[in-house]
Structure 1
Amino acid sequence: MGTLRYFANMSADGYTVDAEGRFDWTDPSDEVHAFINEIESDGSVYVHGRRMYETMVYWETYEPGPGSSPHEKRYAEIWQGMEKVVASSSLPEGAITSGRTRLVRDLQLGELRRIVNCAPGVVSVGGPTAAADAIRAGLVDDFRFFVYPEVVGGGLSALPQDARLSLRLVDTRTFANGCVYLHYVPR
């Protein structure tokens, strides 16, 4: 039986993207990227919504170039090695361009539970929209937040506005670029 993890990069005011849909302020330093790789290396399945998949599929064909870091190459290996489930009612079938990926038009909580129960390791749900129902239902076992020292004033909230959670902090880390890692589990 696997573990369901929600992972989010967010601004200090709790948004994953700003009001214009930008998230360039979450570009990780090498130190942060190495730590993210460490965390993600225990995963077996990514569950993404349409927008998160469209952002992350970049790693499927990643080619190191001048100025590339070894952390980027390692993350591409992690991404390519994972099973992927894309939950989207609007993404065309032909838009799935990564290997080991299946499209689910309407991911119900029962199907997500089945995915987690069948997974040999961590199932990482990415994107606040894709994760919202699981968070509300109390299905998420593990919360990992990277909080960047930016206040963006609005956008897409990292957590559903109507969620009520009682969490216990189990780990923190502060990075040289001012990013803070917060790891929580439900109480």
Structure 2
Amino acid sequence: MIFSPLPLAGAVSIDIDPREDARGMFARLYCDDEFAAQGLNTTWVQMNISVNTHAGTLRGLHFQRPPADEIKLVRCLRGMALDVIVDLRRDSDTFGRHTAVTLDGARRNAIYIPKGFAHGFQTLQDGTELKYLHSTAYAPGHEGGINPLDPALGIDWPQPPVQMSDRDRDLPPLKECDPL
């Protein structure tokens, strides 16, 4: 695997290192030893999949508050999505800033999201599927979110949302949110 630090401390883009021959391709998607060598989490307690029918679907920006705050490893299995994280760590020099990674099913790349970040994505192709690994089980009483269309965040989504839940559309802007 190829680990590339992102501009927000603790976040990492992860590419596979494929081995290809006449049979096809083989690559490691996860390895405790390689993650530990990078100082990354190696304990995952929950795995989810997000299946998105239409390009332009926008989900997020979601997070979990302590004591249920979580680390996520998000990988694209099919299709393509612009994956966005926002730093919610009040003591961070990058509080309120975001970064984005294009997750691509053909590349099978992933993003490692540390505790203290909101996460969301917009699909760029029909039929996009994302797989999530979580370090902590979902705890409904600790969930939070920020409106992904908050102009103060300055996120340049590729297109206006084609599909978006009312819940996400009604999330507060960052300035009204009680982040981490």
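Please treat every number below as a calculation from the coordinates, not as lab data. All of these numbers come straight from a predicted model, not from anything done at the bench. Cβ atoms are built from the backbone, for glycine too; each structure is taken alone.
If you line up 1, 2 by mean count of other Cβ atoms within 10 Å over residues 19-26, the top spot, with the largest value, goes to 1.
Structures compared: 1, 2; top value of relative contact order in percent (Cα under 8 Å, 6 or more apart), i.e. the largest, recorded for 1.
Comparing Cα Rg over 2.2 N^0.38 Å, for residues 3-42 alone across structures 1, 2, the highest figure is found for 2. Structures 1, 2 were shown, and helix-only ellipticity at 222 nm (-39500 (n - 2.57) for each DSSP H run of 4 or more, over all residues; to 500) at -1000 was computed from 2. When distance in nm of label points 7 Å out along Cα→Cβ at positions 11 and 51 is calculated for each of structures 1, 2, structure 2 comes out greatest. State the single structure among 1, 2 that was used to calculate log10 I(q)/I(0) by the Debye sum over Cα atoms at q = 0.17 Å⁻¹, giving -1.10. Structure of origin is 2. Among candidates 1, 2, the computation of distance in nm of label points 7 Å out along Cα→Cβ at positions 75 and 91 that gave 1.8 used structure 1.
Comparing mean count of other Cβ atoms within 10 Å over residues 107-114 across structures 1, 2, the highest value is found for 2. For mean count of other Cβ atoms within 10 Å over residues 123-130, the highest value in the series 1, 2 is held by structure 1. For FRET efficiency 1/(1 + (r/R0)^6) of positions 99 and 147 (r between Cβ atoms, R0 = 30 Å, to 0.05), the highest value in the series 1, 2 is held by structure 2. Sorting 1, 2 by mean count of other Cβ atoms within 10 Å over residues 67-74 from high to low puts 2 first, with the largest value.
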